[in-house]
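Undergrad: Some structures are shown below for you to check.
Every number in this text was worked out from the coordinates using simple rules, so none of it is lab data. Since the structure is predicted, the reported quantities are computational estimates derived from the model, not experimental observations. Cβ atoms are built from the backbone, for glycine too; each structure is taken alone.
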Structure 1
Amino acid sequence: MNPPRSLQLRDPGLTPLGQRQSKKLQDKLPLSSDDLIVISPTRRTIETAQLWSEGAACKQIVHQAVGPRMFPLLAASMSYGCDSPLSLNVVKEAHRLDVITSRYSAWEEGINAISESLFEQTASEFLSWCKGLDRPRIYILTHDGTITAYRQYLGERNVTRQDFLGETGTYLMQIQS
């Protein structure tokens, strides 16, 4: 794997292209006041949610359980700088968003490099939390590795990096209560 240097930037915001792609989500996935966006605790995902939800009165929550996750799991030293979560204070004060943390990992670490068993506990806790919300739709704004890790957790077999969705890709998942 030969990743671009831009992945080593800490705390990157959206590029002009990313901003345009985020606004296009308004047409691709229109939001209503009944919807909830659960957001990864990175600047670029929070900015995406803000642009996507302009004009929609939907609830937004930053949740640690959908933060960046390497897939396949590698040593923590292999993680990208761009996958560092924002501090709790920045999320709460600068972005004025509610935050949900996981009892299975520290905020600063996130879920990026926690063990598979801790990830499974975190995923189980997160999905139970989602089921407990009385929302017709919950959008989860996260990263390719995280989506693929959840797909594997939910029983999808033989998923690889080739299954990543790419920029602004979507994956529909229906979870019954």
Structure 2
Amino acid sequence: MSRPHPMDRIALLYGGAQKNLGPSGLVLAVVRKDLYARIPEKGLPKLFSFKAQAENKSMINTPPTFSIYILLEVFRWLEKQGGLAKMEQVNAAKAKLIYDAIDGSGGYYKGTVADPAVRSHMNITFKLPSEELTEKFIKEASAKKMLALKGYRTVGGIRASVYNGMPVEGCQCLADHMRDFMKANG
């Protein structure tokens, strides 16, 4: 939910809520009604049936009320921010700050996704010239209150997660740190 989706072209939208919508474990499902009859349900537990969920107003079992409440608050917050179209603009601007620092580094920072058309606006990944510099970068960023930048354990490098809740100022701070770090260590 970081940008609008063409719902008239989507029969089933199913996504985990963690990061942009609410706490881990919550799932948001939007199912076009005509799809209910087309999904085979033989042997499918009632709990996993979209049709049964709709018929029971999503209350086949006790719903996770706190998680749903958080989802409601996130939706309210998104509306206050200007809706999904505005969030798409903000998220693109946040990502651009960091990608500009990567692309303007002369190869010091190497983005893991080269094609700008398919780069994520939520998880921006890049590598430094060495593992030692990566560790130093993370340590210095931590001292500036920029946390959880260490890349995924099997990939390494840096992963800046800039979900909806990350302010533009946080992305600007990271981009500034990247430029300062490169000047001091390049």
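Undergrad: If FRET efficiency 1/(1 + (r/R0)^6) of positions 36 and 100 (r between Cβ atoms, R0 = 30 Å, to 0.05) comes out at 1.00 when worked out from the coordinates, which of 1, 2 was used? Walk me through the numbers before you get to the answer.
TA: Numbers: 1: 1.00; 2: 0.05.
Derived from 1, not from the others.
Undergrad: Which one of 1, 2 has relative contact order in percent (Cα under 8 Å, 6 or more apart), as calculated from the coordinates, equal to 26?
TA: The read-out comes from structure 1.
Undergrad: If distance in nm of label points 7 Å out along Cα→Cβ at positions 116 and 140 computes to 1.8, which of 1, 2 did it come from?
TA: Only one of 1, 2 returns 1.8 for distance in nm of label points 7 Å out along Cα→Cβ at positions 116 and 140, namely 1.
Undergrad: Right, something else. Taking 0.95 as the value of FRET efficiency 1/(1 + (r/R0)^6) of positions 60 and 124 (r between Cβ atoms, R0 = 41 Å, to 0.05) derived from one of the structures shown (1, 2), identify that structure.
TA: 1
Undergrad: Another question about this same structure. Out of 1, 2, which structure matches 13.2 when mean count of other Cβ atoms within 10 Å over residues 44-51 is calculated?
TA: 2
Undergrad: Kindly point out which one of 1, 2 the value -13000 was derived from, the read-out being helix-only ellipticity at 222 nm (-39500 (n - 2.57) for each DSSP H run of 4 or more, over all residues; to 500).
TA: The read-out comes from structure 2.
Undergrad: For which of the structures 1, 2 does the calculation of Rg and Dmax of the Cα atoms in Å return 20.4, 64? Walk me through the numbers before you get to the answer.
TA: Working: 1: 15.4, 43; 2: 20.4, 64.
Computed on structure 2.
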